[in-house]
Structure I
Amino acid sequence: MKLVKKRFVQFGAGNIGRGFIGALFAKSGWDVIFIDVANTVIEALNSKNCYTVEIVSNEGSTYETIEGVRCVDARLSGEAENEIARADCMATAVGANVLPLAAPTIAAGLRRRWDSGRAGSFNIIICENLIDADKLLGEWVCGHLANEGERRRFLEEVGLVEASIGRMVPLMTPEDRAKDPLWVRVERYCELPVDGDAIKGEPPQITGLHPVSPFAFYIRRKLFLHNMSHALTAYIGAISGYEYIWQAIGDANIKLLTERAMLESAAALSDFYGVPLEGILDHVFDLLLRYGNRALGDTVARVGGDSFRKIGAQDRLAGAAAFCCDAGVEPVYICAGLAAALFFKSSPEDQGTARIQEMLKSEGVDAVLQRHAGLGAYRNVLDYTARYIEVIRTGQANSGDLLVAAEEASRDRLSGKPVI
């Protein structure tokens, strides 16, 4: 008797979708169907039915071939919905800005699922850097369901399961994409914590997928520790003239600034969630080592890109600073990264960064920090950030100047002197 494989739908066939989530399910024996809109990726997946994942470290590369995969076009009416209707589990990895656009297709797929007579639990793993992604996706999907009966069934049967995406997957270069549009380069780290309390029915048996509780700790650890420190490394690295993240973290001043910013978030996380500091510190030092992976080729431009979003309220920098303040921790070093982010310039294609630069010109720094970054109630954060902005504005500022300024700010805080 032929064993019937379980079916997994991955909405988003980008680097995270192929290099992490889809690969985990495929290696665990599931049939994997991607949904995407990129013609090159759709055609290549359906032509080859496989792709290569290169796992890189400073010691060299290993390779995995992910086989038996295919892709449907999200723009073709009916195909994506049919795949969702027939799936045993699905995930999204489309980006926070695109996620609302996926909601109508998900709602239509669920309706087809129910109309076909399928009942029982169905889990959607949400792989986006977005606070309250489960609540937001639930609202968006419910908005496209037809009636109260469908919405009630959605709440009863569908698990909206947030995930913490810790694996670093940089953008491939144009040269890499020209050789093979499916090739994806990743680091060795391959753990996927998910919200165990949100799962409906039995969790999928996937190597590397770990249901955990309380999940809010893992979401904030990812955003306010990992994402924050990664962005801080990029923004201060940009000021210092570095192209790659491994170059930036190899600068002793940037490494110290990054580590101290991470310690601020670690202390706040430990206090707020009652999690032992020792385990969080292990994660801090692991991240610092992983940032030094030169074989990953991750760039300052990619990690710092879309600074409009990354400076926003509740996101990695302003959000981390506010979270620390609320937990009674002064974000002296995090604010150095926030200040550096305001000076970040990227390629013409980076519309998010261009947008924040236009806002800074038209509205000024204080308005951007208070309204866009949501920091109006955090006078200390505004004062620290202003102090670093002045240092950067004075001329050829670099990581050493920011470190000196941060150490002075820290000493002044301890001695009770005014921040500015």
Structure II
Amino acid sequence: MNENNKCFQRKDCRICRSENLEKVIELTPTPPGNNFLDHKSLKKKEELFPLNLNFCKDCFHIQLGHVVDPEFLFQNNYSYVSATSKVFVKHLNDYSEYVSEFLTLSRKSFVLDIGSNDGTCLKGFKKKGMSVLGVDPAKNIAETATKNGIETIPDFFSSKVAQSILKLKGKVDLITSHNACAHIDDLDEIMEGVSILLKDNGTFVMEVGYFLDVFKKRWFDTIYHEHLDFHTVLPLDKLFTRFGMEIFRVERISPQGGSIRVFVQKINGPKEIDETVSNLIDLEKNNGLNDLNSLKNFEDEINLIRVKFKKILDEIKDEGSKIAAFGAPTKATTLCYHFDIDNSQIDFIVDDNPLKQGLFSPGKHIPVYSSSAIYEQKPEFIIILAWNFAASIIEKHKEFIDSGGSFIVPMPIPEVIKKNSNTNSV
């Protein structure tokens, strides 16, 4: 246990409860990646917590070895809001249209969102006349969502919360969750709550980052304290079976650099299990995600990227150029710490989230401004830390690149993007 009781080491697997775990990746310890600081907080000592990945040799689940207190992570001025990203807003709007049609939902349907954030996802279902309810532990964001017309319970979803919802509102046609189930230490509580609330013909749809994409594209910075689990289909299939549920369909989707949309029903539910489930399990095995040695090699490849990326930055700084960064996502903290990048290399960060503007990045204390700072301070280079939105960021800020500026995309291969030239990779 951490000296301030904010962190403990998890000794068993979150999926199958086995203690047959082995550490496969060790990254540089960081403070919580979303804990941005104001001027007064800069003098306070920030705690650093371990970032290690464990591999379960029984069910092949990949998971964070240390757990930081979720109240500290999510109820301490949490600053992520879905509506900040137009790309993600469109994804959620498209999702509500697609799922409503695929599952033949109607105006009588009741939809629950676990980890509903600002209610962006539920707005699409509400527009169709459905009853909606969100559950999210970030109290400030949950309260705002409720004020904006999306009723949201400001709490962690659990079997107790599920029983309360059941009593007040009855069973649910669709339970949905976007990236929240990677953030939860006690997955059994979530599954128990889902099984309590889900109608016999209802569906649970879970979207989570897909570790196969992280592994193949070397996107190590998605490893941070909020992300406790790095999901693949094979272990999830075992998890749902323990709670009387089954996966009947899995789709690969683009958010977070690569995710999966997992459709779940109660065992012997109305949907037939299609080949997408077995196809992805076979793909995971073929890529070595059930192999300890494959995962250990992953860390070596990350460190090669680090050498290449730092070479680019060192050469730019030697020329006296100014470097800014675009995007202050949680994963940027992992990247900055493991690549040893600080405010001596990055002059400032711009981010479209007003909750982060005027603050300083965790640990490295790089100031965060609105995107207008690009044109006011005129850096020669901008590192895209929110790399999963690189295309839309570059398109939106053509003025910067047209004026002679260059973007740097750090992963999977560090590359410099200039006007009217091919991408220059190192």
> Of the structures labelled I, II, which one yields 20.6 when mean projected area of the Cα convex hull in nm² is computed from its coordinates?
Replying inline: II
> Taking mean count of other Cβ atoms within 10 Å over residues 108-115 from the coordinates of each of I, II, which one would give 22.2?
Replying inline: II
> Between structures I, II, where is mean count of other Cβ atoms within 10 Å over residues 332-339 highest?
Replying inline: I
> Once distance in nm of label points 7 Å out along Cα→Cβ at positions 196 and 404 is calculated for every structure in I, II, which label goes with the largest value?
Replying inline: II
> Suppose you compute helix-only ellipticity at 222 nm (-39500 (n - 2.57) for each DSSP H run of 4 or more, over all residues; to 500) for every structure in I, II: which one lands on -10000?
Replying inline: II
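No value in this document is a laboratory result; all are computed from the given coordinates. Just so we're clear, the structure is a prediction, and the values are computed from it rather than from any experiment. Cβ atoms are built from the backbone, for glycine too; each structure is taken alone.
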